[in-house]
1. Consider the structures 1, 2: one of them gives 13 for relative contact order in percent (Cα under 8 Å, 6 or more apart) as calculated from the coordinates. Say which.
2. Please state which of the structures 1, 2 yields 3.2 when distance in nm of label points 7 Å out along Cα→Cβ at positions 26 and 58 is computed from it.
3. Quick check for you: by mean projected area of the Cα convex hull in nm², for residues 34-81 alone, which of 1, 2 is greatest?
4. Out of 1, 2, which one gives -5500 for helix-only ellipticity at 222 nm (-39500 (n - 2.57) for each DSSP H run of 4 or more, over all residues; to 500) as computed from the coordinates?
5. Which of 1, 2 yields 1.06 for Rg/Rh (Cα atoms, Kirkwood Rh), as computed?
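What follows is calculated from the coordinates using simple rules that are stated; it is not laboratory data. Nothing here was measured: the structure is a model prediction, and the numbers come from that model. Cβ atoms are built from the backbone, for glycine too; each structure is taken alone.
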Structure 1
């Protein structure tokens, strides 16, 4: 699955999210930046949808749900993202390279 973000956003979303935003906000077009998973970089909480600071993920978090059911890595903890350098223009006709 590919993820994108806008130039002024801190969050990443799927293409379907931006398609809905285009329709809901009645926009003609939207420029999107492609991002890819950053293995070994910042970690992303898929439940709270923000980057995790050191110590923020663990048993004190109400969303904490360890993969093994007891302790350890939370199943909501994902790799962060980095820009790929690819820009796209999303219109009602679809996604086009910029």
Structure 2
């Protein structure tokens, strides 16, 4: 395959995508740094990533009177359509996990 910008020969490279087990094929030009992803392998990786649950790292913050809390990320609030005052229930199955359920 030739580069559409500089007409140089492009090499085929397997690219790791964070969170995906499969790799994406990418055509890369070493002269002008142009690249494009293979649509077939790219689609597979996108489907794989969509099947995984959303993971967000969040820091625990100190509130008043020795209480701790967390803020909900903007993207989480929007995707779940959360509103102030809604009730949640928290389940603690073991010492390393807690589950938050929307009511």
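1. Label of the originating structure: 2.
2. Clearly, the read-out refers to 2.
3. With respect to mean projected area of the Cα convex hull in nm², for residues 34-81 alone, the highest-scoring structure among 1, 2 is 2.
4. 2
5. Answer by label: 1.
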